[in-house]
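Visitor: So, here's a batch of structures to check.
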Structure P
Amino acid sequence: MTTQANEWHKTACNLCFVNCGLKVQLGGPENREIIKVKGDDEHPVSEGYICNKAARLNYYQSNPNRLLHPMRRKPDGSYEQVDWNTAIFEVASKLKVVKETHGGERILYYGGGSQGNHLGGVYGASLRKALGVRYKASALSQEKTGLAWVFSRMVGGMFHPEADHAEVLMFAGKNPFMSNGIDKARLLLKKIKKDPKRKLIVLDPRRTETADYADIHLAVTPGRDAWCVAAIIAHMVQNNMLPMDWLKEHTTGYEKVIAHFKDISVDEYAVFSGIEPALLKEAAMVIAEAKSFALEEDLGVQMAPHSTLVTYLNFLTFLLTGNYGKKGTAAMVAQFIDVIATDYLPVDDEGKELSRRTMPVTGAPIVSGLFAGNFMAEEILNDHPERPRALIVESSNPVHSLAEAPKLREAIRSLEFSVVIDIAMTETAMECDYVLPAATQYEKWEATFFPRNFPNNFFHLRAPVIAPVASVLTEPEIHSRIMDELEVVKPSDLSILKFAAKGGIFTYTLAFLLQLTRKPKLAGVIAYVLYRTLGPSLPKGQESTAVIWGISQIYAKKRVKQLARTGLKGFSAGTKLYKKIMNASSGTVIGISNYEDSFTDIPHPDNKIQLVIGELLEELNELKSMQPLIKTNQNFPFSLVAGSRRAYTANCAIRDPNWAKGKNVTALTIHPEDADKHNIPEGAQVILSTEVGQAEAQVAFDDRMHLGTISVPNGQGMHFMDEHGEPVPTGIYINELTSAKHRDKFIGTPLHKFVPANIKLANSA
């Protein structure tokens, strides 16, 4: 790959799931650094918009601690460099031993496609199938499985809140001004603020930067979101504000659901949640009277007490008011691939699931094919015959992101085998037997499957902008080499397809379909098959895009009507879509949905929304006890928000502490009144303690904080090698302080946004 000075290269941002289109200029030694970044005006979704974080992507690309060679752990805990042939052979051999001794189901898989890094995850699916891996977790099972479960139960698919067109928009536990997570976030906030016909409601304990734009800020008491949202619905129910004809036409179970809100004391629930009853009732009226209402929620409620119940109540807020399947509400989307699978299961007469997959040792729930990550240490650290014996981690860092990191480190070290595929020696990699270095997201063909756009369903496959490092491999190549060693597929089964690929894509298509009919087991390792057969026929460096051809065929069969609206029809529609994607450097529309699809694509027999989730209605009734799920106490008087989003926080993608230079970037924030009450001066060093650990931090005042609440930023505490090669953490390692026991009782997601904690001066007795 050659580059010229001042040449702009199209790509995308990898720091949130919106993945705005970018143009970058390169410089530095061998043009390997990103020196300038701007928005891509030709990107169909972001249209040139970027936030402040994207401008600093070189801290990701040019990480001084980058891993450049395969590493093998020695008996004394140190690491030694090995060559790729040795690493692949030994990793494959050790995985094979575990499979043959204990069964492939005893191998756990964590990750498989990090933010903006999804092609590798698709190929990882082939490896899992080849090994017989049954249990997988990822960052999504830390955050979004509650959302996915409610999606599945109610509408059986993923939908898109039309924030851009909603007359009334509500953010629950979401601060897009800082965290983004919606298209052109800050522009949208400004647009709503300027439009007298539109209103913004924000549900958040803190007066966030987004709340500054709100017409109504519901500053809920931490941990009591459920009472607040339940009261909003109850006020609408008790004052006959719901569109009963619409509910009768498009939903089932509405009478049963409504009945649960008729005897709720709105005033009592409002006061208990920390909201003035009049303000809560105003919010309810604004929602009920809106011509269109959309709601976006995020980790502020998805990692808080009653998280899955709150998600359900949020959904009821717009579904009970008829805000679905019309402009400015919520509409079903046709994503290129379902990142969060929907796994709707039959229910009984009470609207409760009849069955659920669970983990063999702890009984942890499995939702959308993912087990709750915070059960992982418990699954491993025991003598149960079905306990995990090996771990594969790809593009993820569970030791840093899961609760009770010390226990997880112990668990990984107790395994018979472990391997990490990543670009750096992460906290997880430091505990594993082998570490395999991968190319960065800007050194390979890459894609993101997250975007949920409507009506134009969008997908962006992006070419590498920086030449790959010779000593590292892409994830597809790593997975495929391990598969080669495992000898899962006979060479003769591949040779036919390799030969067909030489005859062109049409010949290959016919041969591929015929071979799948003759050898149906190949479907389970389809990504690997495509990589080893169609891949070599593609231009050098594009081999990994072979799987995009395969996904295009699946999409063409599954989304016939949406694809047809783009002009692609018939037997060759999938191949035409593949070519369209390959030729669209700024991304392209892969399907066009409409509002009618939002109902016809509901997989329930009657195409109606199923409002009843029996398990959550029971939990709703438990709110009447007026007892918080998690309480602060004398020993731990504060509610800690373990991982707040700030201007320069970025999960684990950026490890260089220079990324987050500035005032109070790593500080613990507290309201000045709370600080005065506890005799904590601004700038003081304090000991932050929870029931499982403690850490030292510097204090910064923030009068936006809710009283009784403190927070520390996410994306901190990662080990960065100093000039002496010693790992030095920057900021607080949050999950040394969080408890794995504090998790949602239905889905198992962690309750990181409400951690009972205490602080005291570091120099006090």
Structure Q
Amino acid sequence: MKLSKKVTDFLAQMPSKSISPKMLANNLGLADDAGDYKHLLKTIAQLEESKAIEVTAAGNIALPQPEAEVLEGTFSANPRGFGFVRIGENEPDVFVKRGNTKFAMNEDVVEVKITSPANPLKGNEAEGKVVAIKSRAVTSLVGEFYAFDEEEKKNSGSLLGYVVNKNKKIPFRTNISKKGLHPEVGDIVRVDITHYPDRDFPEVLQGLVTEIIGKATDTGIDVLEVLESLGIPSPFPEDVIAEANAVPDEIEEKDIIDRVDYRDEITFTIDGADAKDLDDAVHIKALDNGNIELGVHIADVSYYVTEGSALDREALNRGTSTYVTDRVVPMLPERLSNGICSLNPRVNRFTQSCVMEINPDGHVVNYKISQSVIKTTERMTYSDVNEMLAGNQEFLEKFAVIAESVEQMAKLHAILLGMRARRGSIDFETQEAKIIVDKLGKPIEIQVRKRGTAEMMIESFMLIANETVARSFATRELPFIYRVHEHPKADKLTRFIDFASVFGIPLKGTPEKMQSKDLQDFMLQIKGQPGEIVLSTMLLRSMQQARYDEDNLGHFGLAAEYYTHFTSPIRRYPDLLVHRLIRAESHPTTEVIEHFEEIIPEVAKLTSSRERRAIDAERAVEAMKKAEYMESYVGTEYDVTISSVTRFGLFVSLPNTIEGLVHMSTLGDDFYNFNERDLTLKGERTGKVFRMGQPVKVKLVKADKITGDIDFEHVDSDLDVVEAVEKRSRESRGGRDSRDKRPDWKKNKDKDKKPFHKKGGKPARKK
């Protein structure tokens, strides 16, 4: 056997290891003879030249290792420096630790090299290293301008100052070049980015000011700043407004031809009292065979917003309307949403209708989806209908024309609730905040948003209409855009099952085969229990995020085989597309099918992204307004509930949904160990325990509108829980007192990194 073959065969037995030439010679029996050893070294050189082996930096030899897989995906940044790369909707995310991000920012498209493959058996996720940034998601931002003092200007060269933006996923300040506009202190400005973080300046952006939007003191500018920081446009372009203005105010009779006429039906809208864009109406009646006919009529926005028009392009770019505290950033101009597309009472309006025959079991046994025209009988509010349902005689007489319809609605709602419950639809118990602001935008009250029966009835009817439309397309195998909610990932469910077991509540099934029904049963078990809100919130966090997709993947949360969004085309682009599909594919041609097959995947991806952006904006504004509201209550003590426990402290929530942090650094009476399995903090000396769902007393010490942060300190009280302390030897704690250990939140402080300029004696920058 040739010596080269002996070498490679030996190395093949230890593919992941390297060996020195001397050790290799010993193993091959060639070490005792100088000539043999010289021949071995010559063979190694030849093998290296032919790339049959590799020589390491230490001079050892090994077989070539396969190139690590490089994948392309979207980077999701965490403010603490690490992140995840989303490879695809059906592929697991790749974890990228701090230092391996190549300074990628949130939503950048990156190439990531896999350094450690996922190991599902051990519950380990794939790890990787960003090797290239393909495209930047953020090319401009909005924020408040702060000027450098004279000494800082001297040391910074060509810089005026810096801008701080309100997008928490961009945790950098942006230094401002003299090349652009020269703003004043307190100006809210738009900045075009010219330099991104790198090895020399890892925590700083640089850019130039292209627009001065307003002053930080202007009414409503704080909300506008958040919206602009996330790239959510407010004003509509001129060509979009021009198209909207060209839309007629009224419907002409000649345009009604070929539409199904439902104007003789008792049809009405039910919305909030302040709603102006009335995009859905219903009619309902009992049938002689014991079934119920439900008509869901949705404003036919697609009749006025045609594919490829300026209105359409802008609607797709926005993706959705964004609702933040005291305003709405609409997807379509108000001339459409509040005018011809609003189902105002007693006027003709074009609609797309899904009229269903529903049996006593809640199943749709027949349906008709069509272009239609309606004339609503009444414009109802939720409170009006709730009064009718409660038997208020005044309201029953006032709206006598729809009294029978409301009675049938209540009956059908109960039927549909029962149907969804039987198949396993999960009803999450969550609390939403309603923030009341004054004319200046200042929050004056935080309430828990409450839903009455009327709100839930309309939700039931919209759900069944969405399912029916989705089923219609799925069974015909036509191109379509679905609203999907996939099975929860096994690792997240495993953690939740472990957590629930701490509360003594078992879950049926394994994480991989868990069904909606199993989780529904769990929700029924905890209903009314002390930990209901906590467990419900934790379960919700274990779910995957719903999104849009061209494939029918089902909806896990609703336990629905088919689902889409059909009922809100004024405020959601996928609904507008569904209406367009209904119109186009009533008589599908090969060209039509191919066209939609091509565009739907991109539309699904973009609108899912735009939905996430809108949610980020809503959460950011809510956090800001809650912090602003709490600023006047610093020093006040509260009885609160622990909503989450982490390594760095515990989050607590007030009954009005306001949440804040009790940082570990403020728990100075003891060293607290974090138990990841049951999410608890326990004092080594005192035995004091903090766990989710537990009531505690706290004092508000800080509320910062700029950052949205609300900080509390724990106050000793009778609410505290103390458990027996487990005695541990000095040796079991690693040879020294564990109180000497630095907690995780103190380990990653990097004081050596310098920005583009020398810092003066100014306060720490805002994030």
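Each reported figure results from applying straightforward, stated rules to the coordinates on display, with no laboratory input. Remember, predicted model here, so these are calculated numbers, not experimental data. Cβ atoms are built from the backbone, for glycine too; each structure is taken alone.
Visitor: Looking at structures P, Q, which one was relative contact order in percent (Cα under 8 Å, 6 or more apart) calculated from, given that it came out as 10?
Guide: Checking each candidate, the match is Q.
Visitor: Compare distance in nm of label points 7 Å out along Cα→Cβ at positions 458 and 570 across structures P, Q and report the one with the greatest value.
Guide: Comparing P, Q by distance in nm of label points 7 Å out along Cα→Cβ at positions 458 and 570, the maximum is at P.
Visitor: Now a separate question. Ranked by distance in nm of label points 7 Å out along Cα→Cβ at positions 106 and 362, which of P, Q sits at the highest value?
Guide: Structure Q comes out on top.
Visitor: Going by FRET efficiency 1/(1 + (r/R0)^6) of positions 210 and 418 (r between Cβ atoms, R0 = 35 Å, to 0.05), which of structures P, Q comes out largest?
Guide: That would be structure P.
Visitor: Moving to a separate point now. Which structure, out of P, Q, was Rg and Dmax of the Cα atoms in Å derived from, given a value of 31.2, 112?
Guide: Of the structures listed, the value fits Q.
Visitor: Related question: Could you tell me which structure in P, Q was used to calculate distance in nm of label points 7 Å out along Cα→Cβ at positions 50 and 522 as 4.3?
Guide: Answer by label: P.
Visitor: When log10 I(q)/I(0) by the Debye sum over Cα atoms at q = 0.08, 0.11, 0.15 Å⁻¹, for residues 58-313 alone is computed for each of P, Q, which one produces -0.49, -0.77, -1.11?
Guide: Structure of origin is P.
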